[in-house]
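Some structures are shown below for you to check.
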Structure 1
Amino acid sequence: MQLDLKPREATSPVSAPDGRCNAMSVDVEEHFQVHAFARQIERDAWAAHESRVERNTERVLQIFADHGARSTFFVLGWVAERCPALIRRIVAEGHELASHGYCHIRADAQSPEEFRDDVRRTKGLLEDAGGTGIIGYRAASFSIGKRNWWAFDVLAEEGYRYSSSIFPIHHDQYGVPTAPRDPFAPSPDAPSLVELPMSTVRVFGQNLPCSGGGYFRIFPYALFQLAVRRLNRAENRPCMFYFHPWEVDPGQPRIPGASLKSRLRHYTNLDRMEPKLHRLLDEFAWDRVDRVYGLTSETRAAQ
């Protein structure tokens, strides 16, 4: 089905010294829960693996505190059930709490009924643990695309105000390269829901990623520095950045049997991630997703 995607402008972001504030986000999951290791580790074996998500997320919280930065934490419901004190700390320190689904199942691997149960369950768990409303969602592995565009209607019906699940690039595991680069309303039946796509820069007519994660670890910092400056200054756009707590944990156990590609994507430059993060937080202004895009509950109520 051909998609009729009509861009929707975001509310003016929080002001910053250079005129632009960027959106920082963290996808909170264990090091063994990533899609790249799904063939090596079954979900029913997760409990047998060493949990490192709490200590790693606490390290991330300290990094943000050192720089006076705020972020949005997209948290698995599975983590919220096991680490309620961590969820309370995220909220207490002024960060936004948002949903990453229950146990990192790709949204395009679920039926509409399964997806609805997943996002409803996770929203309830996070709201109970954090004592705050949940309006944001990010699909595991950016897995909303043309095959499951219906997911946006489900999210709106379940009380979400925004999604950050589309990566407008070509990739072997995800991506909608024809999607808008700016925030847009993905469904005419759900005008209250906005999609906030991951950031890209246009080079020779192609979208290239400028959003963090493995790209940030693997490629030179100078490339990201130039790309974020281009977004902020030349294009007057905020950058939507993300990473995972396990990326500041170079000592994490290695998963045996993973493919070379998976090992390269997951483990490359883990020891360089934290210094690069400090530099990024020093050089640019960062805040929560809901505030950067004017989607706080107070702002939405006034519109």
Structure 2
Amino acid sequence: MLVAILSCLAFAQQPVEPAAPKPRPVQVFVLAGQSSMQGQAVVDLDHEKYYNGGRGTLVKLMQDDEKAARFAHLRNADGTWVERGDVFMSYRRKDDDLRTGPLSIGFAAYSGKHHFGVELQFGHLVGDAIDAPVLLIKTAWGGKSLHVDFRPPSVGGTVGPYYEKMLAEVDAALANIAELVPDYDAKAGYELRGFVWFQGWNDMFDRKAEADYEQNLVHLIDDVRAAWKCPDLPVVVGETGNGGNMKVRGGQKRATERERFAGTVTFVPTEAFLRPKEQSPNTGHGHHWFGNAESYFLIGDAMGKAMCALLERD
């Protein structure tokens, strides 16, 4: 009997292996808008005539002793660009150009790895904040208005073709998520966790579009939430801070301040991130923030912080 008791005690003292953590669903964020959301920030192009000698590019910023530390996490010690192992991208630049892979430089409006957009720093922030794989689905086209091109269905009239295309691109990415996220766990699945809207330039040049922007944006938020069956989906709206039109910019802010959106929708001011054209690579492209890398980095940073704050309340 004593031997049996001692044997049981010895067995009880054996270390118990902790249970493997339960896989968390992939956290999905949709980044939508027009050309500034496509990504126009210049990384390393420095032609004196066409890129102002590289002023305001990411590489030049990282050579600035006063600013380099802020961007250090974007580059490896060997000079290559960091690729996140926990944040992944899906961006269809053109119908025949679907870009996927780990978050890094190059998910932007142009081919190659010479540009980036707000997704870069946004993705780093949400990736650091979330203990789960992250998928960013970017869906954006240049020169498109909310009033016509992205017109949401609840406004009435003809639904914008790019509203429908935006939903279709999100659906396609989610249907293919096992190919986009390595080691995707089908049992854990995915969760749609946020929507980022960065658009407004084209609505500035039409009086009706200006006047209706606030209401159109409210309808857009309501309609994407309904389409994705996420009634309280966190939404971040980036100000069109590179233009002087206060009607559209004011409409963006007021739309986010609706009482029923409290705690789930937020407005991100961006005007402070606009850099002078003389200090930027694309001196004639004010509509693209002059291609200034610091502008796009700081906008993505502000959007990422805003989204993380909303997720903390969720």
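We did not get these values from a lab; they are worked out from the coordinates using the rules stated. Because the structure is predicted, anything quoted here is derived from the model rather than measured. Cβ atoms are built from the backbone, for glycine too; each structure is taken alone.
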**Structure (1, 2) behind the derived value 6, 26, 33, 20, 7, 3, 3, 2, 1, 0 of P(r) over Cα pairs in 10 Å bins from 0, in percent** = 2
**Message:** Comparing 1, 2, where is mean count of other Cβ atoms within 10 Å over residues 73-80 highest?
**Reply:** 1
